[in-house]
Structure 1
Amino acid sequence: MTGTEVTVSARGLDVGYQNRAVVSGIEITVSRGMSLALVGTNGSGKSTLLKTLVGLLAPVRGSVEILGARPGALPRRVAYLGQSRSTSGLLPLRAADIVMMGRYPRRGLLGRITRADREAVDTALRRLDVTDLAARPLRDLSGGQQQRVHLAQMLAREADLIILDEPTSGLDAGSIARYEQVVREELDRGATVVNATHDIGDALRCDQAILLARRVIATGPPAEVLSAERLMDAFGIALRRVEHGDHDDLLVPQIPHAHAD
């Protein structure tokens, strides 16, 4: 990839189901090594937009390109982690088996596992601090441990575009910090990261943000998009911005209790 390559491009994009738009008029340009946060409540259209970007849903109208091709055309270059997964069913799949699935687009389902595959899996397990879980059945792990294993699968894919739907769901504070470090490393190597979240702090660390509420409220730099007024529009609650030396926090202000007379 070149340093100026546009990874995700959408123009006049409407996304939805059965030709009915959930969100209309989406405009996106995300280049190599940049991050985009989709912010909104549950049902705001975040997941619908992500599924359209990876080719699971057809656009209702408008245009969208992923790495210069139609969505879904380049599976080796795109990694997607949705919210719904069914890999912990009847088969006692180990954590390492789940992470190895991230290599399937490169070698095929029945392709021979290479040394490069094993090294990529080992590295991904280490980066998400789940090496000690590698031999354990996924279904025996806690929700947070399973989420870290699935994130490791995304890393093993070595994709140019990483698309994540609520990736910190179920993670404790230490695991979230590790996830944030991994995202920075992926951006540094030139990958693009698109992340759907309702975590304002996570979104503020991204290069761009789209605020959704079954419509596009705002698109642009997170500090501008995620203003108190716009967040009130999207979430229905007033947030207070607290400035620190290197970042801002957005807090829900305390509501004083009424005292009985």
Structure 2
Amino acid sequence: MNPRAAVVVGHGILCDRELEEALRRAGADAERVHLNDLLDGERAGRYHILALPGGFAFGDDTFAGNIFAKKVLFNPLREAFRRHLDEGRLVFGVCNGNQVGTMMNLIPAFGEPLGPPEVAYTCNSSARFEDRGNIHLKVVSQRSHWLKGLDVLHNIPVAHGEGRFYTSPRVLRRLRSEGLVALRYATEKGVPARGRYPQNPNDSLEDIAALASEQVLLMMPHPERAIEPVNQDGWTRRRSLLRRRGKGLPPEGDGMAIFRNGVEHVRKNLL
């Protein structure tokens, strides 16, 4: 039996097929499931992983991720999410899925999961949509099952207009002290971006690119778009440099390690 993963689709979601493929390659039985088919909550209980893809759910109307989150919170699916977390199952949210998970407060600082949000992702300081493939991420907490053994992730794409992480100083201190800040924007060598653009493409507070608890990883960059080396920015240059050393490109892109970690955790602990 393989871990089962639901990639939740519909209402403006765009990156579901990439996320489904990443989870499938990692060894999960992944399938795309429309949000409307999960709203009664019963079907959600079949899955070990609930994955929230990127896109523009409901056209980012009223606030990115807000309407999608409310569709969950004011339906029986809310209690299905609660049971999912209580049973130690995993959640992954990327870009718009991150914003949805944030509006559901899936990684709380002081409150409870599925309560009022304590952080937000707001408009990029560049005042434009940031579409970049050469973003590097430093893993600053390995508390999450998704990030075990990882250090620096290279050339992970971003594609967002509202990716700037923001919260109050009180919440930020709590997130740091609890090890919930998981990824920071960095240079290629893993040195903190320190707010420099475009290494930090949206001017997020303290270069924060992701929050993570043991079960939940919510991140703005797109590892599902970096599952093969030829998906990653600058791959032809890297291929040339590696050839001079008698080597070839690695078999996978840096993004795959995240999905292999999550699926392997389910295989060892939840099956």
Structure 3
Amino acid sequence: MNPTKPTKPGGADMLVEERRQHILAKLQREGRVLISDLSDALGISRITIRKDLDYLVGKGLVLRSHGGALPVRTQNTALLDPSLHEKEQKQSKEKLRIAKAAAGLVTEGMCVVLDSGTTTTAIARELRRFEHLTVITNAVNIATELAGTDFEVILTGGTLRKNSFSLVGPVTEDMLRSMRADVLFLGVDGFDVRAGVSTPNLLESRVNRAMVDSAARVVVVCDSTKFKRRSLALIVPPAKIHAVITDNQISAADVDVLTRAGVEVLRV
């Protein structure tokens, strides 16, 4: 019997979104990517890799070079995918005020969905003052925060993203689609008031959309630095959002656009 041929790491089993995220992560780490290297490492044809790079060029995320791609030199940090620890260091006071305001929208007995992120983690801590809640989350750290309560805490299944302690993938999406909640608190990396809310991770965006579909009320929670920024993956347009809680540094122009779109803006 011939020995089994080893498979390529990642390989053709990768989803398109996973493959493109892998390319961006490698580009961020190494400063460039080569089509030949990506093709060999992933076991994917060079034609497919070229199509991926063309897609990323179209999104303004990479620059094509001979035989590969280079990063776009940009100050738009919404395109990056920082770790949870890195995010914790930014706008911490604003996040605490946002969390308190979010908890003020919750009443006993509600079913609340929390996505992953530092602002939603702060909300989870504020919710500990309640006695009876059901909390659905894809964030392992948030489930841990609430482990000592009497809440019914439902942690979705899925594949762990170590960068954010979140669970993503088809299992996560399917589970969320089978549930119904009163309110979703959604943290985002970018908020363009005309285009909508976005995140740098394609798989995370799919999970977030499933959360939006499961909730009767969608409340975006983000500090004002997230406005006028677009990240890689659109989650939903403003028409899908009921309210946003942010700090008082949001521009009057952005408030006006959101209000005319029917989005309630709560400034704290």
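Nothing in this text is a laboratory measurement; each read-out follows from the coordinates by a stated rule. Computed from a predicted model, the values in this text were never measured in an experiment.
Of structures 1, 2, 3, which gives 15 when relative contact order in percent (Cα under 8 Å, 6 or more apart) is computed from the coordinates? The value was obtained from structure 3. Comparison across structures 1, 2, 3 (criterion: Kirkwood radius over Cα pairs in Å, for residues 55-190 alone) gives the highest value for 3.
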